Structures are given as C-alpha cells and as structure tokens.
Structure P
Amino acid sequence: MPGYPGPVKALTPPGVYAPQEDTELLVGALREEPLPDGAAVLDVGTGSGALAIEAARRGGTRVTAVDVSWRAVCAARLNARLARLQVHIRQGNLFAPVRGQSFDLILANPPYVPAPESAHAPRGAARAWDAGRDGRLVLDRICLEAPGLLRPGGVLLVVHSALSCPDRTLTHLRGAGLKASVTRRRVIPFGPVLRSREGWLRERRLVAARDQREELVVVRAELPV
C-alpha cells in the first residue's frame with residue numbers, strides 16, 4: 001500500500017495497547033494529512049502515545065493526548081519524554097478532558113472488536129479492544145462528539161475493523177455535516193483476540209466459515225469551511 005509507514009515502536013508495559021497494524025495504518029494517513037502551522041491535534045485513546053508522538057514529530061503542531069487508563073497515560077508520557085517531544089497528555093474518558101477546546105485534527109484508534117455480552121464493562125487491557133456486541137460502544141460516541149470539537153476545515157481520522165460497520169461510521173459523520181469517506185484499507189490475519197472468539201463471530205455471521213482475515217479501514221471526515 002502506498003505510504004505504508006512500517007512498524008511503529010513504543011514502550012508498552014503490561015495492560016497498555018501496543019502499536020499494531022491499525023496504528024500503522026493510521027500513521028500512514030496522518031503523514032499524508034496537510035496541517036496548518038500551529039495546528040492543534042488531539043489523539044483520543046492514545047494508549048502508548050505512538051500516534052500523538054508521530055503528530056508531534058510533524059513540527060509546528062500542538063498535540064494533546066487522552067486516555068482513560070492511568071497506566072496508558074504514564075506510558076505515553078514516558079514515550080514522549082524519550083522522544084524529546086512535547087505532548088500534553090491527560091487522563092479521562094474520551095473527550096471529557098478537552099471540553100471547550102477545538103482541533104484541526106483528531107486521531108482515534110478506539111476499541112472496535114465485537115465482544116459477547118457481559119454484565120460488566122471491559123476491564124484492564126480489554127478496554128483497548130472490547131467494544132460491545134456490535135463493536136461500536138466507543139465508535140458511536142466518537143461519531144457523535146468529535147464533530148463538535150473540529151474547527152472549520154478540521155479533520156477526523158479514525159481506524160477500525162470492517163467487522164464494526166464502516167458504513168455506519170460514514171452515515172453518522174455525514175449526518176453531522178462532515179464529508180466522510182474510507183481512505184485506506186488493509187487486510188490482516190486474525191490476531192489473538194479474534195482467534196479467541198472465532199466461533200462466536202461465525203455464529204453471528206460476522207465472518208465467513210473459513211475466513212481468518214480481518215479488514216481494517218481508515219475513515220477520514222472533514223468539517224467544511
């Protein structure tokens with residue numbers, strides 16, 4: 001794929017989501033995104049901080065990163081310090097720490113893996129991938145809340161699996177007045193999480209009988225000027 005960035009590296013202690021193919025796909029989209037000088041960038045659900053650090057490397061950007069996990073916040077702060085880059089890293093649930101602010105670019109690699117119903121919300125490391133029965137527990141909130149934080153001409157880049165319905169993402173974002181499309185795709189083998197719930201996914205007809213590959217997509221949505 002043109003612009004594919006290759007492996008993204010960051011220190012990831014236990015319980016923090018390590019950069020994987022979805023991170024790499026989003027980094028490729030980020031590198032192709034033009035940004036004005038002094039652009040304000042938000043990385044929501046930053047995990048290890050890999051995306052926020054990549055944005056800070058652009059220069060001329062003011063980068064804020066948010067994660068609900070204190071362990072992830074500490075890892076992201078350490079990785080930013082090791083990279084000698086300034087990233088403002090906040091702990092909180094999605095957009096709560098940045099209410100009242102606006103951004104030229106919002107990056108999101110949220111939990112998106114469909115998961116069997118449970119009486120409990122995802123805990124520990126599973127918060128980085130488990131996203132409810134349809135995989136949209138966090139995606140729908142991003143589609144609802146992110147448009148209100150974009151400046152005119154601002155862009156949202158969000159990566160998720162085709163298992164969690166990209167068409168629904170596009171419909172929500174277009175309904176909010178954004179111009180939205182899928183700009184990148186990549187097919188990868190099932191990872192450990194999907195392999196562990198293959199039977200359930202097949203019962204729900206989310207994957208075909210012999211399919212052991214998953215498609216990742218990047219959705220780009222822009223708020224018209």
Structure Q
Amino acid sequence: MSVILCLETATTVCSVAIFADKQLLGYQEYRIDKSHSNLLPSIIDTTLHGLSLSKADLTAVAVSEGPGSYTGLRIGTSIAKGLCYALEIPLLSVNTLHAMAAEVKKFNTKGAFLCPMIDARRMEVYACVMNSEGGVEQETAPHIIDEHSFSEYLKKHEVWFFGNGSDKCKELIGKNANAVFISDMVPSAKYMGELAQEQLQSASFKDLAYFEPFYLKEFRATKPKSVS
C-alpha cells in the first residue's frame with residue numbers, strides 16, 4: 001500500500017490530504033488568507049497524527065504545482081521538497097486545474113466540456129479546457145475574459161465553468177445557453193489523490209533540486225507606500 005501526502009496551496013485555501021492508494025484517509029482545510037507558511041506544517045502533523053501515521057509511513061509527497069498564487073505555490077513546494085529530501089521519498093506534482101477537473105468529471109454524465117478557473121485578478125483567470133474523457137482541449141494558460149471567451153467550445157458543447165475565477169465570468173458569458181456555472185468550488189488537496197497515484201505508479205517523479213511550480217506569471221514585488 002502506498003501512502004501519499006497531498007498539499008494544496010495554490011490559492012488562499014490551504015489544505016492537506018492523505019491517500020492510501022486512491023482512497024482518501026484524512027483531510028484538513030483552512031481558508032485563512034496569507035497563513036500558509038504558519039499553518040501548513042502543523043496541519044500536516046495533525047492530519048497524520050489523527051490517522052495514527054507518522055511521516056516515516058509516507059511513500060511520496062504530492063504538491064499542487066499551480067497555476068495560482070506565487071507565494072502560496074512557493075511555500076507548498078518548499079515544504080514538499082523538504083519532506084521528500086528528509087524522508088528520501090519521491091516528489092510528485094499535480095496541475096491544480098487538472099485536479100479540479102478530475103473531481104468534476106466524476107459527475108459529468110452529459111458529456112460536457114470542463115473549464116476549471118483560478119482567479120488571476122481583474123478580469124483575468126488561469127484556465128484550461130478538458131473534454132468529458134479527461135483529454136486536454138486547451139492547455140493551461142492565462143485568459144482575459146470578455147464576451148467572446150471560450151466561444152469556440154460553447155458553439156458546439158455544453159461547458160461547465162468552475163473554480164474561484166468563474167464567478168466574474170458569469171456576467172459576460174453566462175447568457176450563452178451552453179455555459180453552466182458551478183459555484184463554491186476551490187482547489188483542494190482532496191482532489192489530488194487519483195492523479196498523484198497515477199504519477200507514483202508511472203514513476204513520474206520531480207527533481208528535488210530543479211522542480212519549480214507552474215507560476216504562469218512572473219512575480220512582481222510592489223513597493224510599500226511611503227508614510228508621511
């Protein structure tokens with residue numbers, strides 16, 4: 001039996017899940033902005049302790065690779081790398097949007113296309129488009145949303161939009177009869193198990209020294225406002 005620790009820090013939601021093969025054993029989630037660095041180590045420890053497991057029981061660590069928050073992804077990746085190095089176990093990475101789509105795909109009995117979205121501020125989102133079989137129709141990329149967004153898919157298919165970036169798209173493209181919006185869905189470690197297990201079985205491990213999250217955008221630091 002393989003035991004995989006999954007970490008999700010791509011957005012303001014910080015979550016941890018433990019899987020035995022593809023079965024979810026335990027899960028914790030906190031929706032506290034800008035707290036990942038403080039919360040994540042203790043969440044890992046308490047989740048393992050609640051399952052009577054220790055870090056020595058882990059087979060691998062899977063981290064959400066993004067896209068998403070630069071700071072959140074950096075924190076999750078750093079902690080995942082540290083655990084893998086100390087325990088001498090493999091590092092896995094799961095595309096944040098693909099994990100969300102894999103969860104929604106379980107309920108897709110209508111053959112709809114799936115479009116997970118993560119808020120990238122203003123009218124921009126990170127998104128991809130996947131068909132009902134899980135194949136990628138449009139790769140993960142940033143999109144500036146307007147009334148023509150995803151029209152090539154909406155002309156031929158019902159498209160399900162979900163994730164914390166989908167709400168601001170509803171006013172612009174929600175009038176299309178083929179556009180369906182699923183609310184209150186955010187990236188979560190509990191969605192990562194299936195894809196992480198597939199990577200473990202195929203030995204698709206990441207290099208601890210060189211792996212970087214899927215930021216999509218370069219980090220831009222802002223100068224603090226001067227105090228008069």
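Nothing in this text is a laboratory measurement; each read-out follows from the coordinates by a stated rule. Here the structure is a predicted model, which is why all the values come from computation and not from measurement. Cβ atoms are built from the backbone, for glycine too; each structure is taken alone.
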Suppose you compute FRET efficiency 1/(1 + (r/R0)^6) of positions 100 and 212 (r between Cβ atoms, R0 = 25 Å, to 0.05) for every structure in P, Q: which one lands on 0.05?
P
On relative contact order in percent (Cα under 8 Å, 6 or more apart), which of the structures labelled P, Q is highest?
Q
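Taking mean count of other Cβ atoms within 10 Å over residues 92-99 as the quantity of interest, name the structure among P, Q where it is greatest.
Looking at the calculated values, the largest one is Q.
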Mean count of other Cβ atoms within 10 Å over residues 44-51 - highest-scoring structure of P, Q
P
Identify the structure, out of P, Q, from whose coordinates Cα Rg over 2.2 N^0.38 Å was calculated to give 0.96.
P
